[in-house]
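Following are the structures in question.
Where a number appears in this text, it was derived from the coordinates with a stated rule and is not lab data. Treat the numbers as computed from the prediction; the structure is a model and nothing was measured. Cβ atoms are built from the backbone, for glycine too; each structure is taken alone.
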Structure I
Amino acid sequence: MDAKVSEFGKIGEILVLPLFQGTDKAPNNALNGLSRTQRSLVNDALSSDSFSGKSGKHLHVWTADCQVVLVGMGEYPSEKECRDGGAKTLAAISKDQGTNVTVRFTTGWTTSMMSLFAEGMILRDYDFDKYLQKDEDDVQGDWSLDCQASARHQDALSSAVSKSIAISKGVHIARDLGNEPANIMYPEEYARRATEWAKGKSNVEVEVWDYARLQKEGMHGVIAVGKGSERKPCMVFFRLNPSADQNKQVPCIVGKGITFDTGGISIKPSAGMWDMKFDMHGSATVFGLFVALYESGYTGRVNGITCMAENMPSAGAYRPGDVINTYSGKTIEVLNTDAEGRNVLSDGLWKAGELNPSYIVDLATLTGACVVALGHEASGLWSNDDSLSARIHAAGNAEDEIAWPMPLLPAFEKEMTGSKIADVQNLGKGRWGGACTAAGFLKQFVQERDGEQIPWAHLDIAGTAWGASTNAMVAHGATGIHVRTLHRLITE
């Protein structure tokens, strides 16, 4: 989407007027540039019972040269209602009426409210239709958005819209990666795209550890999960501004990247298995985050690690009962090969600790148990550091990407360190608290520094990475969840 900010002037083929409840006539400047007939039609609609201004209500007023869309915002819209209002408005209009959209913010709108409405439209402007055949008549141009407001809002609104455009590029990249089918998006392809993105960017480095390098480094958590597939595993390292902040500890973000998860030898039921292409969304978010940080001009140093593998059953696949020697030196008893995400993250988390980070955040579509607990409305959040947890929770709330704090009790850890033949086991004693025991497993691979564990947080995004039907920013498929949360956490 091309977006700009201007004062009240020319209008496009579609004019959007977001209005508050109780508006019965057009505010000042709202109808500038419309003919007398068009003004009359809009004012008639506003004074009728057809438009109440209630939140979520739309009324389309058809005129000869311009479709006018009246958007109800309620009396005192919240930040969420402003952002959702923009997203739902874009979803409600059609390119058949034109692609040049003017949004006019008039009486009662603050700069913050305007920017959130625009952000909703920008985030919603996404389709994954590259594999659909199209007739020439169906090919339509990109949306062009002109946000119009009075002079006093111009600078701040322009800055906010530019930032939203930059961050949305990262969100949309994450969605692209998640939505790709597994025959296209496999570990080496993810690595290739990351390497291609980094080309020509002086402040970005991407390094790929291929299968041979993983073996040399002893990354057997990743190797074990991926060795059953002919698409071999790899690990991808992202570095933004690697020459900056050399004497500072900086964040490291780690992503689970299972490009397809059959469950391995502990194979999943066939129903719904097609969704397992989304099992790499943790790594999709890491990639998207670095795109967002780069596009928004962040000048600090940030590290990222993605653990890429495809979990397939074969004669060479790892088995229940196997013991894995991980990069940390700790051993894992495999009780279920479908609990594979934690195995690959064991190597990624330990490597992250070697980078002397200020904190580590991992993202993983880790457990169905998290979906049982929180549905598709919130990601689970576990942490060994109350301050870091509070910051992530606050950032998620600000972006309407809820990260809900969950308990990390010693009993959960004890379940995962109860193996008789290895340091840890990759499954708890029973089905209860499965998301919490998974977090307890991951905690075993967070290094200590100065006698205490490095601050670490785990985001289980199994319920929010896809299938989030109440997320107004997303029409279908991958959500790009927590690109915006982590961008806020790191930059603010």
Structure II
Amino acid sequence: MFSDRRQFLTDFGSGLGGVALAWLLGNRPLNGAEKFPNFQPKAKRIIQIFCPGAASHIDLWDHKPELERMHGKPLPGEENVVTFQGKNGNLMRSPWDFQPQGETGKMITSMLPNLGQLADKMAFIHSMQSRSNTHGPACVAMNTGFIFEGFPSAGSWVSYALGAENQNLPAFVAIPDVRGIPPSGPANWTSGFLPAQHQAIAFSSSDPIRDLKRPDSVSPDAERATRDFLSLLNREHQQKHAGNSDLAGRVAAYELAARMQLTAPEVSDLSKETRATRDLYGADDANPLIATYAKNAMLARRLIERGVRFVQLYCGSRASGADGLLNWDAHRTLKADYERHCPILDRPTAGLIRDLQSRGLLDDTLVLWTTEFGRMPTHQEGTAGRDHNPEAFSVWMLGAGVKPGVSYGETDAFGRRAVKDVATVHDMYATVLHLMGIDHEKLTWYHNGIARRLTDVHGNVVRPIIA
């Protein structure tokens, strides 16, 4: 029995303990005097869909008739423009037609027919700009507000402000794509200088949380005896160090890990989902990439349904040797790349939105679609792809508190630059936090002599897209 206990303690410390220590004290009061929410929230939770690789606004959401008319001609005023990967050629229209959708007649690419049907629910920001034209820093900026690594992600800030709804699950979960992690990896969901409990736990439908299962070498009786023994030691140690809050936090975290043994496998178990639900998402699609992303989208719904505050859902991974193979970075073969990626995003994401609505979850869940920057309206010289364009891209959101069927901001006639109501990631997150009942200027953490914010020293709420 003793050897079983010793082995279990070893497994427990390296497995569940590692998960738990990343989520210490998930629902304790804040250190500062400020309490959140500051006012009545419209949204209680967020699902952020992220398409790494810079999904092209002018091929998906931002219709440009002038680009179609001027196809094959030089970009006026920038005939010899040089961008991230070199010289650009002439203007290149989208390979696909745009179609009017819904009562608003919003023009959406024909490559996203299922999402297009939901255009009346969406609020678009078409005038986004990024501070970086490089994937890694731009992805980090889109998730943390800063181009440098080490700053807390938006999910971590929300976890810090609002804590956990479910004491048996983390407040913040990141679901990477089956093809791999995004550019800059865990820097996209780090807690930075915030306490470690606010970092995301990363897992997916195909890569569940590790080490939750009791080792086969440990019997149920041995596990129960070990837990009882640990509880006894913990109580005695706490009595000797009654004023040590960090110790109390660690004990609470290990207890959370024990509860997660029961809760996390249940939330990840998609076998109880109905055939109709699986069909809605495309979870059994013949294309394994569609099926896996669909299962991840289903997992996102199950997580927020059970009280997880913030879920990042990735559709695409880091760049590969062949541009556009694993993510939306279509430098050379835009048409082939997006005809691969659009079906993966389209049906499962639309299924997620419809499922949230049918269950009444969309009333207090904010769905946010993001990418790190846009693409050029020209083609790269010698290719049929587009180079990076940090001066214009689109995001959209829908659900709790969002005004449906509106578009904010504009790019120029070719989608080259944002020219009206220019917006930044800080404006976007000021709006997101507002919908969560948080004044973005009051959500701070004192670090290295500065009261840091998700929105840095910037950010204005984009009120025209708020219901």
Mean count of other Cβ atoms within 10 Å over residues 199-206: greatest across I, II for structure II
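I, II: which one has distance in nm of label points 7 Å out along Cα→Cβ at positions 103 and 335, as calculated, at 4.9? Walk me through the numbers on the way to the answer.
Working: I: 4.9; II: 3.8.
Derived from the structure labelled I.
Looking at distance in nm of label points 7 Å out along Cα→Cβ at positions 191 and 383, point out which structure of I, II has the largest value.
Numbers: I: 3.3; II: 4.0.
Comparing I, II by distance in nm of label points 7 Å out along Cα→Cβ at positions 191 and 383, the maximum is at II.
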For FRET efficiency 1/(1 + (r/R0)^6) of positions 167 and 271 (r between Cβ atoms, R0 = 30 Å, to 0.05), structure among I, II ranking highest is II
Highest-scoring structure on percent of Cα pairs over 35 Å apart (candidates I, II) is I
When I, II are compared on relative contact order in percent (Cα under 8 Å, 6 or more apart), the highest value belongs to II
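When FRET efficiency 1/(1 + (r/R0)^6) of positions 215 and 311 (r between Cβ atoms, R0 = 25 Å, to 0.05) is compared over structures I, II, which one is greatest?
Once FRET efficiency 1/(1 + (r/R0)^6) of positions 215 and 311 (r between Cβ atoms, R0 = 25 Å, to 0.05) is tallied for I, II, the winner is I.
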If distance in nm of label points 7 Å out along Cα→Cβ at positions 127 and 455 is calculated for I, II, the one returning 4.3 is structure I
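Among the shown structures I, II, from which was the value 0.05 of FRET efficiency 1/(1 + (r/R0)^6) of positions 87 and 399 (r between Cβ atoms, R0 = 25 Å, to 0.05) calculated? Display every interim value, and only then the final one.
Details: I: 1.00; II: 0.05.
The read-out was computed on structure II.
Could you figure out which one of I, II the value 0.35 for FRET efficiency 1/(1 + (r/R0)^6) of positions 351 and 391 (r between Cβ atoms, R0 = 30 Å, to 0.05) was computed from?
Structure II accounts for this read-out.
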